[in-house]
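Q: As structure tokens, here come the structures.
Bear in mind these aren't lab numbers, they're just calculated from the coordinates by the rules spelled out. Keep in mind the model is a prediction, meaning the values are calculated, not measured. Cβ atoms are built from the backbone, for glycine too; each structure is taken alone.
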Structure I
Amino acid sequence: MTEVGAGMSPHPGASLSAARRVRELAGLAGGEVVDLLVIGGGVTGTGVALDAASRGLTVALAEARDLAWGTSRWSSKLVHGGLRYLASGDLRLAMESAQERDILLRRTAGHLVHPLPILIPLTPEVSRRSAVLMTTGLHVADVMRRGARTPSSTLPPPRRLTAVETRQHAPTLRETGLRGGLLYWDGQLVDDARLVVTLARTAAAHGARVLTRLRAVRLTGTEALVEDTVSGTTFSLRARTVVNATGVWAPTLAPEIRLRPSRGTHLVLGADAFGGLRAAVTVPMPGEHNSYVTVVPQADGRVYVGLTDVPAEDVEDVPQPTAAEIETLLGVVSAALDAPLDRADVLGAFAGLRPLLDAPAHEGAQTRSADLSRRHAVRVGPDGVITIVGGKLTTYRRMARDAVDAAVTQGGLTAGRCRTARLPLVGAAPRAQLATVPAPRRLVERYGTEAPAVLAGAGEDPGLLTPIAAGTSVTGAELLFALRHEGALDVEDLLDRRTRIGLVAADRAAALPRAAELTERFSAPTRSAQLPPARSSPYHRPAPS
């Protein structure tokens, strides 16, 4: 694996900045036609942009707000091998997940994805029959791990633990009735929003124009009416093909698409509440089939507990966890612990919406959102707009490949084969090389081989190398790097997406003054250059409400 942009300076082509945005937007607004226009800056949209650009196509991406603004930043931060899909009998999707996990772990994003041990405690609530079924499922998943050619040195095979060993991995588990545990391995992202930003920067390094604050109002198969929310200007972008990758918002631009969004809620707790976890812990949800609550330790001294899977009646910009969901998560986990958790232990909570494809109910029965397929689908609308929906974070690359294949066919484009299965993302390198990068481990896990460049960017200002507030390890150097190279334009971008300080309100409030000061001090003007007026276009759809 050869990384993109190793050394003390970031790869110049991968740098996203306010100045680059102004420059590239002016060219596109002036009438330049690209091969592919992508609408949406989440993991799917940035994955599509990278796939297309790496095949030699000219690409522009328009995101209404910021990279990873929507669903992509609200995941469990897991890159999983599809264990839950085995229980529902979807072997194809499980195998696809195992293959994509291997690609991220060993080829393209080893700095962002690492192996994670996961423990299933065998409590009195887990029957012996259920334990046998779980053990069988874990061994089938391990067969798929071998089928994906992931070595056991990366993801060891599952094994049974004694009760003593189980509590060594999770000290606060209730000892009474504990029969032991099942331990298996999966993949964990250091952060989902960071994956999206890294995809966008890698796409930019291959020539893609990545433009945030650019809201699509209407689409056809070859054109988009967009609003630059920085300048307030509305104009047209022209392309040979258009891909709608807006997730749960896809029907706004493609009304023929039918989705059944579901809401997944997570809690943020302090690691102290769990007494020093050495593994994630998965607890079956009582009365539910194939539903679990997982306690996932994070590198920043936090623990995420999630997640729910309930129908979402409304598609909100920022979904809010309900009190009932919070209590459910606390209750399920507390049942497996010596001392129950309560609301005082909750430092924060977040929720995201899954863009699940709608499925007809059978014989009048309502299909649960938890039972809807996590497969993705590519649809070509009556006016040629290509929409990619469904799927999940782990398989974003496969989704992107299928969407670009459809675009190449639809637009009659000349493009090379998909390269992303072996194309390292910015900062990626073999694990042995990452271990030698001269920077703190915390930075290497977020920036890979670019970690020294983050430190070097601080120049001679030692204040930029210190944490920006009590309770966080994030430094001013990281915020400066985000402003200069990661497309951050304001304080919200810095605190809520380039870093995840915003997940805990108290931490966000403490970090806000320093983040505002650095933004004022180092950010370049974001106002777009004077753009030409919109051309007349054959749009026929009303603007979204």
Structure II
Amino acid sequence: MARESKPRVDRINLLRQRKYEAGHGDADAFRRQHAKGKLTARERIQRLVDRNSFEELDLFARHRSRSLGLGERRPPGDGVVTGLASIGGRQVLLFSHDAAVFGGSLGEVFAEKVCKVMDLAYRNRVPIIGINDSGGARIQEGVVSLAGYAEIFWRNVESSGVIPQLSLILGPCTGGAVYSPAMTDFNFMVHGVGYMFITGPEVIRVTTGEVVDFDELGGAEVHNAISGVAHFLAQSEDECLSQVRRLLSFLPQNCDEAPPRAAADDPWDRADPALQTLIPDNPKEAYDCKEVITRVVDHGEFLEVQPFHAMNIVVGFGRLDGYPVGVVANQSKVMAGALDIDGSVKAARFVRFCDAFNLPLVVFEDVPGFLPGVRQEHGGIIRHGAKLLYAFSEATVPKLTVITRKAYGGAYCVMCSKHIRADYNVAWPTAEVAVMGPEGAVNVIFRRQLESAADPAARRAQLVSDYSEQFANPYVAAERGYVDAVIEPRQTRPELIRALRLALRKERPRSPRRHGNIPL
């Protein structure tokens, strides 16, 4: 065998050395990362993707200037790891901030690497995953860093609705850096590890006098429960990575593909007698809509999105006959299931995501109306409620609605009614479809009769009973075709699957307009 030339051997050795430098980096920095309970950039990728599937890009990229106040340090990778891999056998592109290099701060080369992998994802129509753990803009590189952020933001917008975009917040994400995750489809945060805010605690203390720490200001719990910025909360990084893999199993690679169908091994015609008695006899008594969902979807598997935010409405992913679907349901256990500002925005964004990525919508409706109150009105419930109405009206994916109990007033229209082009609407016998509840209606219509009645309480009870029999039931709506059928609750699953099989065949017209003007 011929001997390799010395220049070739030298180059191979240099390659090995630089790969080693890039992969091992600063050992002390790695130890500091582990001491915080955090994984390193490459460890995160390796645990997220399929075994041995990660192919790193731009491993040897370094910042170009030697006069940045960074001394002679020019570590390979420049603070971010990028590449391609597979998850569940399907391709993804991803980037992972490397907090062991310049604190993961973004500079010119860092931004170029991220933009390059985002462009690859867009051109090849595969999901992009960003793992955020960064000190923000690299101050030593000045406005170039800000330009890099803006280039990333532009790509987020270009990719929106074309490919799924996922963000993992596994460390600091502050200042202008927060806007990239904010424009992606789903944000994952880990308790005690990730935090997001525009203005830090010290600046807030100086400008407003408020004293707050990182977690109180922008920790994982804050953004999952209060702000609604985040969609998933995990207690560890491994749990977070598992959530990402599970979510991706429901999603298509891009807007032109159908979501991946799983094996349809849960009988499509399975009836569930427990649904017959799930709705309480007392219309004021609550029940858990998630029990309805899990009894209807395949194998009871339901991945809830934003489970801690706006809990009066439940959204998430399940499967029917193996087909992934998006589920929207009113939760009577919280505010009686009434629609408020946060619930409307939460559901509207979810509906628009499902419509963008070909996920049929299944709605379980039990809504007494919009939440009353000065705070809601002054906060813009009219505008925010209109977002959900707009989203359902605009959606062209299959839309299937089941009215389980209350469907009152304008909220009945908003929750994917036949009038805004739902494909299939059914009601349980317990459904009440009316302008308002029987008691409220009687108080308005028969106010004078009640005032002059010898026994107002008895007269009110009789009028409420009469009103319920004549108006607050599903058969009046069924007579006019506003619901397609009144079904036994136990037959909900087979009825939905029959309708879904048909609705999946419908043509989805593309609008001639550039876009509508949703009431943001």
Structure III
Amino acid sequence: MGITIGVDFGTDSVRIQAVDTNNGEVLANGSAPYERWGKGMYCQPEKSRFRQHPMDHIQSFERAMFQTIAMMCKEDLESVKGISVASTGSSPIAVDEMGIALSMTEEFSENPNAMFFLWKDHSAIEEADEVNRLCHDRCSVDYTKYVGGEYSSEWYWAKLLYVLREDSMVKDKIFSWVEHCDWFTALLTGNTDPLQLKRSRCAAGHKAMWHEEWGGFPPLDFFVRLDPILGGIRKRLGSVTYTSEQVSGTLSKQWADKFGFPPNTIIGVGSLDAHIGAIGGEITEGWLVKVMGTSTCDMLIAPKETIGGPIKGICGQVDGSILPGMIGLEAGQAAFGDVYAWFGKMLIWPLNQILENDESIDVEIKQNIQKKVTQTILQTLTFAAEGMMGDVSGPVALDWFNGRRTPYSNQTVKGGIYGLDIGTTAPAIFKSLVEATAFGSKDIIEHFKGQGVQVHGIIGIGGVAYKSNFVMQVLADVLDQPIKVIKSEQPVALGAAMAAAVSAKIHHSFGQAQKRMGAGFDKEFIPNPINTQKYKRLYEGYKSFGGFVEEGALSREY
């Protein structure tokens, strides 16, 4: 039946899978980290500024693809029928009239404002506030009502308004503002013209206020009222968006020759990683697919007739954003694995400083120590925290280290820990952070249920779901629901391969693609009733602490 290739541009690296469309066998795969990003270039975490150079993505894509094709024979390469791309979002970039990213030109090659604004970049908090004030107080139509009623600084228009105000050079040269999944998909086809490239329905609907009710993106006069500098780009966006089973084009001769793929290889319309990952995670009606990595995305699908109207406080509800003909619902946490990583880095910091400043220790020995500690610190904390499961006498933490995404987006709130005393240990704090991420998940599910959206079951996908049984067991205990973990370790890449198979007409629907190409489930975590009862009390402490923080006592204005 042929082979399709799924490409997953994650936060830290790109992953690729070549999949047999008949039985879902992964025939080859590859991955490559973003080298500049790994060095911390163009970022200022203390200011929540996270930018990525497009050359990082192109070069990593090529390395990962060459790894993949090195595992394939000539017949495999000739059998490739389609390629689809998924990426983080909202991660837009400024392009010129030809669709070339400004940072790929000499003038802007080192300008972070001309690079991808990664999804977790919160530079545009004030701009997001302006969008919300205009929508809520001065418009006859609330254009945020299908994105939960609150526009986020993580999203498309807030970031665009920020960069146009911040950087006059970018403002003078920008022609359009393009999401990563749309830009890279267009790059593969060779047609990067911003007026012709096909924009993703899930990216536009969940991040850019696109909706059928007002005929696409909000009208020009809305953006002129927000700030006239937005008017020109809005005029060049059109109103049509495309779902992931549609065709963006065919692979350009340049890429076909480079990799040895057939020149008529179909390129599917791009998608956001969580949405396509939900497909790879075998999402069905009423089952919440929880994508757990540096952050989380919680994905649900529902028939149109079961959704009574706008659902407040989530990250959007869009017709066809996950599966055609179904309403895709998105929520999520702005920090999940990032919370654990932060704690590990904080504990390691003194050791790194001591090693770097001690000239009596051999350089190679220093590097080996740093590598060993970095690789094992979370594992060591986990082992100790597992022995404390069910103990509710320790501290309570908030998971808002990157602000709060859902319920009710608020990027100004901060994480926190209370209940510390002189006897509090590092494992106890780590345990409280894991519990905080589970409590944040519970808050989201309760929020959905409170507005009539049914959650029959939970499917876990992503790095945390595969790597940490401790986190998953705490999550099952807190949610008081079993959690199934998908067998595929790369469900986003697998979902993208499924989308490519539907785009290439190998399978007539996503249901058929999931049935033929799905990996099934690897394990299931069952709640411990004793721990579940204890966590109900601790959850109330989490909610009270969150209310205290949000009232402003510990906000950035304090």
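Q: Work out relative contact order in percent (Cα under 8 Å, 6 or more apart) for each of structures I, II, III, then name the structure with the largest result.
A: I
Q: When you work out mean count of other Cβ atoms within 10 Å over residues 127-134 for each of the structures I, II, III, which one comes out largest?
A: II
Q: Related question: Could you tell me which structure in I, II, III was used to calculate Rg and Dmax of the Cα atoms in Å, for residues 111-230 alone as 14.9, 49?
A: Only structure II yields this read-out.
Q: Something else now. When distance in nm of label points 7 Å out along Cα→Cβ at positions 55 and 495 is calculated, the result is 5.1; to which of the structures I, II, III does this value belong?
A: The value was obtained from structure II.
Q: Looking at percent of Cα pairs over 21 Å apart, for residues 247-462 alone, point out which structure of I, II, III has the largest value.
A: I
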